[in-house]
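Computed from the coordinates by the stated procedures, all read-outs in this text should not be read as laboratory data. Nothing here was measured: the structure is a model prediction, and the numbers come from that model. Cβ atoms are built from the backbone, for glycine too; each structure is taken alone.
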Structure I
Amino acid sequence: MSFALMGRCALLAFLLFICSAADDSFFLPPRNGTKGRDIALILIQGAKSPVLGYKPVLEAIQKASEDRIWAGAPQHLLDIAEIQFAQKVDDMLKRMTEAGMKADRFVLMGHSLGAVGCQLYLTGSGHGKFDALILTGSTILRRYRNSSLPPTLTLDGDLDGLLRVSRQAEAYFHQVERAGAQETLDRPVVILEGLNHWSFSSGPLPSNVASHDLRAEVSTVEGHQLIGEVVSDYLAATLGGSVSGKSRMVQAVQRTGELLQPLLEALKMEGYRHLQPPCNSDYPTNPTCQYPKYPDKSLLPPAGPPRPLPPPDCTCGSQWVEGAAAMVAGLSNDVTLTLKDAFHDVSDVRPFHLPHIFHPTPGTACTKPEGCTINATTVTMPVYDLKDALDVGLWPITASELRSKFKSRQAMQEAAGMQDVNFTETDGSNPRICQSINRAAYEWALQKASPKVRARFQQHGQLLSFAEDLKSGFGLMGPTWIHDALSFTVSEDKKMVTVQSHYFPTPNKKLGDVPFIETVGYHYCKLLSPARAMEWIYVDSLKEFYGTKNATVTEILV
């Protein structure tokens, strides 16, 4: 027998073994004595998550509901829901119908990767087959945000280590806040405090969950009860049940908005790209930005307008950077500052995008700081992790650094009418400007985080400290600052992470009245986004000492 034939025989034998393995698919008929409508609820398992682990949460949903819930959970080949998806759903509905189910309402519920499969199915071959969708430990993916999904509940815990709460804040912005849907409940988002990724199942943790999840602060039984109540209320609100169910859902969505408010505020301060797309100051579409156009200079023909143009509600720039520009200037309150930030790639040369003082005009200055008005612009390039494009919520979604170009402290103080400003002291050998801004971002996030989250972080999280800035030099391609990344250094005991920025300063000349090609009066910083600081406090800082990877069984099960 040839090796090729032996290989095919071995593969066939393996597939036969897999297909003949025990199938733990199950369904639960309605609880005895339950009245109301028959509703079919099909739960799709997460990857490598044993299907029997979902039995307790389905029982909790049945117990909480006023309707007759037929709950089925098919097991997929290799415990991966993307395999045999439609076939397994159809088989489970057939089994329940043969057992006496007379449902006219159909609900699909997915956990983790199973919830991703639900979205793929309902926007494809399963379109129109289900009346509602429930996502747990998951969220509506960005690519399905404007799709024709049925009414969809996003339900998660704030301690989900695989689908981070910051990603759910993004979901809440689009599905509830921006849509004005606090009461319409078309795509509500409900976050339950103290639940983690595995709170939606039970039993031993799959290896991937164990490696990445945070510890739950609510017992499995209590968590299932909370889940059951929310799902029951959602079914009542969506499928025409009790008025009280809808009222409770509205309250749950409102509580979620309050819980997510610190994260949402931080995302908006950053100018987070997945809330609203960034504007382009060369081709302004948002009148509220009030961009002064500069510098209209280019080494080669300008790149031209983006296609398509940003929408009228695009994000002008980073509110945090606008505030940071005042810290860079180091001026007293006697000076009135009007500061605008614009998002651009800091490597752009078609045209150049540089910070600039518009008033006083270059070459002039105020006679004295008292009563002086300065109008200036900054340039920022938020840098995001490439893995965020996968939209799985496992990795940070916020900017890993803000590459921000400021007018230097020397330039701003000279424009305000201050005399004999020493560049070496203000900028050239000052390693504390970017450091102070980054520390301020951290302190802002700590102050804005909820008291409960802040206390958890201070007890279990990896705290941040801030080292003095490192000065970037010149390389073959120009200033190395562009690629000198904001650094995060973990201490030997892993309890502290030190953040360090790189800065690049240039002395001012003739009050900025020089050709644009002369780089005068700048101070560039690598900044910690307040949103990244907030995400660190809520999620990433907890994984080392408050994750499930090193927890005992007792700690995992609360």
Structure II
Amino acid sequence: MRGNTKKMAALLMSSTLVVAAGCSSGGETAGTTKTPSSGGDNAAASSTEPVTFTFFGGDASPNWNSMQDAVGKAITEKTGVTLNAEFAVSGTDQQKIALMIASGDYPEIIFPKGETSKLVNAGAMVDLTDLIEQHAPNIKRIYGPYMNRLKFSKEDPSIYTIPTNTMVDNTYFDAGGGFEVQVAVLEELGYPEIRTVKDFENVLKEYYAKHPTIDGQPTIPLTLNADDWKIMITVTNPAVYATGGPDDGEFYIDPETYEAKLHYKRPEEKEYFRWLNHMYNTGLLDKESFTQKDDQYKAKIASGRVLGLIDQSWNYQEAENSLKSAGKHERTYGHFPVTLTEEYKDHSFVDIGNGSGYGVGLTTALDEEEQIRAIKFLDWMASDEAQILNNWGIEGEHYNVEDGKRVVPADVQDRKTNDNAAFTKESGIGLYAPLSVRYGDGVKDSTDNYYTTNYPEQITANYSEPVKKALEAYGATTWKDLFPGKEEFPVKEWGAAYNLPSPSTPDFTVPFQKSQDIVRKAIPAAIVAAPEQFDAIYDQMLVDLEGSGIPEMEAMYTQVIKDTIELWSGETAQ
């Protein structure tokens, strides 16, 4: 079957989200120590006979170096595996997955993100249940308590993908989202309290009045990124957080009844978008927010003239790294749990539990013998040896062991911080995450070292002096200290809805796409409208969202939530 997959180079490109993008929080107590199961690491790498697998990744990987990076070479040396890989190009994922299904040509290993259901319905995915049981001791060790969460659905309890975009037992030590304000702004204004959107607005307005230009360019108080699916990250998802809801993609899930509805139907969110309309009409929101492309958005941030953001750090990290490289640390950002009014709490760190999320799977392009070799490769990627390799790199090159502790040398850390793209392409650290079932931040291995390099001491050591000064002024160690902790909220029984496989039948996909078309047109139109036109535009959107089979689609998603809770807990959701 391997010869049939060679056509994939012409077919493989991008993947975005079916339901929505989001970030999850939660996890177990920091410092948990994990001991490898007996023979687990060796069992996974029982064969090092050279083999090449085709692979498709549903996330872009601009620094991919065809496994010629240091980590990639080590992986091939240890396992014999080389990957002939293709990765997503933004905006074309659904079409490319459709091409795969139409042609019957599939990559042998795949990280399909939100397109899993379509591949399952096409009969393209291999049930991994027995393969994991017989050949994957490391994966079993990591996911043992959470194996129910790997099952595809109540009706089909097969395991088609192993979650790799979420880490097991992860503890979040820092905030990467919320509302962002430049550290220079905070310092000049005396580190003001920023709790509500009005506080956020006042800070931007005051600094903007004093500094209409920065480095000879017009100052931008606030800009948003509405390019393609990024509109969810900086425009629409924040409406949920700012009004006291957790991130469940395009839906709001009633925690008592489990009823799912498009979150835009919540009256409080209308008021959040009214505030954005106010920001636009008072000149504080960038007029190009809904016309600029992703690279233009990042270029503005990298120029140092954007005072505020409403974003996730991974979405603008490249631009912030440019600021650091230029020595403009005061133009980097602090994170605040801003909500519409003080009656709401930001739910960024609500506990979603473990074990669910987009993951990696095998396709029917592999015969049974090849499936065993592939699952053993994925299992080796879950071994302690591989997790340390993928997170830390090569000992003596990317980290040292001093007094029994792994330590990243200052020059390596400087490259990771200030020359990240080149460093990643050269080292390979972080490039293999879609293939790596792994423990999260705060978990220690049997040597009492953290599996990841993201732990409190390392985080604070990497802060610039302006950031350290700001955090001290706010009485915080990291930005997360300003946010409500997970202990303030009940654990979400369904995890995060954006991680769940959505129905792929037309009675769901067609109304869902219609809802997206409606929202992505109406929300920007409402924000840029004259204030007196806002209500008419928003209310018409709500009317439109009651037609085109959308309520029936929401009912289907409600059942998905109820079935998920039953599958995970063994108790029937009423």
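Could you figure out which one of I, II the value 0.80 for FRET efficiency 1/(1 + (r/R0)^6) of positions 316 and 372 (r between Cβ atoms, R0 = 30 Å, to 0.05) was computed from? It was calculated from structure I. A value of -11500 was derived for helix-only ellipticity at 222 nm (-39500 (n - 2.57) for each DSSP H run of 4 or more, over all residues; to 500); which structure in I, II was it taken from? Derived from the structure labelled II. For the set I, II, ranking by distance in nm of label points 7 Å out along Cα→Cβ at positions 252 and 468 places I highest.
If semi-axes √(5λ) of the Cα gyration tensor in Å, for residues 212-507 alone is computed to be 33, 28, 20, which of I, II is the source?
Values: I: 41, 25, 20; II: 33, 28, 20.
Of the options listed, only II reproduces it.
The greatest value of distance in nm of label points 7 Å out along Cα→Cβ at positions 348 and 444 among structures I, II is that of II.
For the structures shown (I, II), mean projected area of the Cα convex hull in nm² is largest in I. Structures I, II were shown, and relative contact order in percent (Cα under 8 Å, 6 or more apart) at 25 was computed from II.
Given that log10 I(q)/I(0) by the Debye sum over Cα atoms at q = 0.09, 0.10, 0.16 Å⁻¹, for residues 164-387 alone, derived from a single structure, equals -0.58, -0.67, -1.11, which label among I, II identifies that structure? It would help to have the intermediate numbers written out before the result.
Details: I: -0.58, -0.67, -1.11; II: -0.46, -0.55, -1.13.
Going label by label, the one that fits is I.
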